[in-house]
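Below you'll find a set of structures to go through.
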Structure 1
Amino acid sequence: MRTMLQRAFTQAVLTHLHPRSEITISLHILSQDGGVLATCVNASTLALIDAGVPMSDYVVGMSAGVATKTISSRGARSYEESADPLLDVNHIEEGELPHLTVATLGNSERITLLHMESRVHLGMMEGMLAVAVDGCSKLRDMMDGVVRKHGNELARNGAL
């Protein structure tokens, strides 16, 4: 997970502005109900912003899965009727459904991290990926609103 996080943030953190500096991020997982990698990405982004580390944009992570409905026909044959993508899967869903974790840079569709351990049909993966990237975009907007609100409150209180 360390390597994945490091690679995801390499594209966003503007290290050339502080060439002799080292950035260390310590993450402590207190509870695990799924989406750990995506949560670590989002927590790291907010920690770097809070620390004043210059970044080109937010790195936002999101998990997605796919639930398939299978219909049995006559005999032992079965076929998949539909595949419904799910956003932000929990621990139980991660254990039973194919899932992936995506991190994007800002509102763009530029993927900085893609992690998937399940085997899945390409068509299902495209659906999961589209839902996850859209979720990242929406979460980025929410994170930006909260960061700006917090910054404004600090500025009003004279804490900056």
Structure 2
Amino acid sequence: MRTYYQDATVHITSTAIHVDGHRYPFRELDRVWRSGRRIAGRRFLVGLAVLLVAVGFTGAVRYTWWFSGLRGRLEEWLRTGPAAVAVIGLAVLFVAVLGVLAVEIGLRAIEDIRGHTHDLQLWASIDGRPVLLLHTNDETRFGKVCRALVRARAAAG
């Protein structure tokens, strides 16, 4: 018996597909189909919120810097002494670190939006009734399972 695909919950062999402890022999599968739809999951919404906050924060900093005269005040504070310079330096460093973290979270959110916004399902008809074989939002894994299933069913004849 040849294995075409195997992970923690799915095992596709030359004779059957095993999903979550259930065995479905190929000879019992009348037809197999895929379905999928786009979803706006919690990860997507959190990522979108982080991106909007980062853009809003950037806009607020630019507005404050240029239009409220903070630039002139900063020059006055820098002339007052080394303690003021240290405090301003720490404040700038803190804001920079927050900016880098926001960008990192935003980039991860974009990656999640791209890779995990589908509700992917693999169905089969067994004795005339539909059975859900696999449900995932991992497009890479879903593609591997589907390709392995096609190859295994073709080899089974």
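All of the numbers you see were taken from the coordinates with simple rules; none came from a lab. Worth saying up front: this structure is predicted, and the values here are computed from it rather than measured. Cβ atoms are built from the backbone, for glycine too; each structure is taken alone.
Miscellaneous remarks
- Computed 5.5 for distance in nm of label points 7 Å out along Cα→Cβ at positions 21 and 93 - originating structure among 1, 2: 2
- Highest-scoring label, criterion being distance in nm of label points 7 Å out along Cα→Cβ at positions 13 and 149, among 1, 2: 1
- Comparison of 1, 2 by distance in nm of label points 7 Å out along Cα→Cβ at positions 109 and 141 - largest value held by: 2
- Source structure (of 1, 2) for Kirkwood radius over Cα pairs in Å, computed value 17.3: 1
- At a computed -14000 (helix-only ellipticity at 222 nm (-39500 (n - 2.57) for each DSSP H run of 4 or more, over all residues; to 500)), which of 1, 2: 1
- Comparing FRET efficiency 1/(1 + (r/R0)^6) of positions 45 and 85 (r between Cβ atoms, R0 = 25 Å, to 0.05) across structures 1, 2, the highest value is found for 1.
- Origin of the derived value 22 (relative contact order in percent (Cα under 8 Å, 6 or more apart); candidates 1, 2): 1
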